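The following blocks contain the structures, represented as structure tokens.
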Structure P
Amino acid sequence: MFNSLISGEPVSPASEFRPDRPRTVCITGHREKSILPFSGDPQFRELTFTAARLMLCQYINMAIDRGFTDFISGLATGADLWAAQYILKKKKTVPSVNLIGVMPYLRHAERFPAYWLEVLEEVEHGADMLYTVSTDPDIIYAKKGEGSSLYRDRNYFMVDKSSAVIAFLNSGSFASGTAQTVNYAYRNGKQICRFSMENVYEVIERAGTDPKQVAREISFLPNVFDNIE
């Protein structure tokens, strides 16, 4: 047993995780830099961010509606932590929902900006369980040699322990960690529910630029788990 360097919460070795796989879904997605404003117009930046987050949250709602109860977050900045925050909110009204946080290594958040450190601490305090794929307290990510596979190992672990994947993955993002996770999920026959910025823009085009109408449009999207890739 270890303790998080951010929240002090207990962290278990990933080898101890025993999932209820048919009810478990993992979440993977881009960071903020991959969210470009609608029509390339900076005035729509906040609207676009809101729409992308709402779509991610709606996909989680869809999963819950189809009987998924356990949600794995890789605790990265962007979509991973947005999803984790929303799952903590859902736990207040759906007690059967569980949040499992999986970090690639104990020092993974050393370079997080201050805002994301606050979000991570909140998420870790609220999570049902925290796991680390690497139990070496000193290891850090490196592009080559020891430490180079830490994020890949985390991504593969999440997929292996799930029966489905919710992915925020843009077209052409072949080299991203999200693409790596989704490709591994495809190869292993997992159910994949994916959306991209193109889908977000389509929603805004249909709803217009009123945030309330955008939220309404997203709330009425058909459940993607009924037509899984």
Structure Q
Amino acid sequence: MESELTRDAIAGSERSVTQGLADQLEHLLVARHSCRAFLPDEVPRATIEKILTIAQRTASWCNSQPWQLTIASGKALQRYRDALLEQVQSVKPEPDLPFPGEYRGVYQERRRECGFQLYEAVGVQRGDRAAGDRQRLENFRFFGAPHVAIVTTEAPLGIYGAVDCGAYVSNFMLAAQALGVATIAQAALAAYSACAREQLGIDPDRLVVCGISFGFEDEAHPANQFRTSRAAIGDTASWLDR
């Protein structure tokens, strides 16, 4: 009897720990959001290295771990930002990986919802193209972040190298959230991959997947006051058991 009680107690304790871990993960996922205004303070190098250490545990096809990050801060970030803003005004976007051909149906609805929420938060009126363009350029100022990481994959790995990088980006952002660091993943930076290569010395054989701007959140900024919605499980999962 005592042995059975002991086993039950151990099993109950294990379930409690498991539930606690699930709750922590859910908390991080709910708390994380795309930060669109940062404080100028740099993140300590030790904190960045801890984020990288955690994210390196990301699963990948055949454990290839195809991601490489080029992290710019300080003067390197300033040079990249200045060159990027100049190219955005004069050069046609040329991403290494093709951007979506179009957003249709519910995907277009979700995209619009996010855009409308952002514009409303920062006071951009519908139809005000000049104000909309100013807000769009914040992408290429990294929303004031003191750090940006450009994520690349080896070209021969194709789409699955990019898929693995996507998983890495998600884990990077969750690790950052756990350590009090705000992030935003930016496909916009991949639209000007040539600029990233030129300014940051990225190998021409690597494909630019996206950027991650990161730092400490400006919690008072209106751009950080809204949260996007999430689809119901019934809209994204189908059950087959017969």
Structure R
Amino acid sequence: MKIAAILTASLGLVALSPAAGAETIGGLAYADSTRNSDAMQVKDQFTIVGSDDLMKLAPTNADGSVRAIVEIPTGTSAKWEVSKEDPKAVYWEYKNDKPRIVNYLGYPGNYGAIPGTALPKDLGGDGDPLDVLVIGQAIPRGEVTNVRLIGVLKMLDGGEQDDKLIAVLAEGSPFSHIESMAQLDSEYPGVSDIIGLWFANYKGPDGGMEAKGFEEAAVAREVLAAAEAHFKAAE
């Protein structure tokens, strides 16, 4: 009888647990389960705010590693970004008057921006901070983390250049020792294929995205240097 009672109680807990965490926010169940950076405070369900102006952070560290602001943790699909109006805040982007959700598999890495950068269209950018995909375990939203650039995914979005820098966590990840796309492909076969396929398809079959292959770390550093110089010139 005791065993039966325990099983019954356990099954009851299992049955209740999904409902307990399934509140829908912005069209997504479990949207509130993604961790936020400890440096950020929750303003509301769609905004987190810190004390630092994220865009005034230096893009690089003395040891050569690069700072990345995580907007979208690995595996999630809510499209958050650093606010242009208040660079202390990260918010859930709105499109067509509703929170934007990527209608595809969750992001294959931590997606975000590199502070202190801006790349104009004549250099292959869109005037915004550089986009970066950080391969590895999920990092809390709003976290500023140190990464190593290993390459660039050359992309076209509706015929316009929209390249994505590729990076790994500088430490604390199975990928932290990776220094190039060639090494990534050698030690982790298929990872670059997954990334390329994801970006080519995440906007749907008629989304206008086209992956044009990868460049190595040296090209990524050139892009970063140009974007940092353009940002400083515009200040």
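Values quoted throughout were computed directly from the atomic coordinates according to the rules given, and no laboratory measurement underlies them. Worth saying up front: this structure is predicted, and the values here are computed from it rather than measured. Cβ atoms are built from the backbone, for glycine too; each structure is taken alone.
Points worth noting:
- The greatest value of FRET efficiency 1/(1 + (r/R0)^6) of positions 31 and 119 (r between Cβ atoms, R0 = 25 Å, to 0.05) among structures P, Q, R is that of P.
- For helix-only ellipticity at 222 nm (-39500 (n - 2.57) for each DSSP H run of 4 or more, over all residues; to 500) computed as -12000, the structure of P, Q, R it came from: P
- Among P, Q, R, which structure scores highest (criterion: mean projected area of the Cα convex hull in nm², for residues 23-126 alone): Q
- Rg/Rh (Cα atoms, Kirkwood Rh), for residues 167-214 alone from the coordinates reads 1.13; which among P, Q, R: P
- Among P, Q, R, structure where relative contact order in percent (Cα under 8 Å, 6 or more apart) as derived comes to 18: R
- Structure (P, Q, R) behind the derived value 3.3 of distance in nm of label points 7 Å out along Cα→Cβ at positions 159 and 175: R
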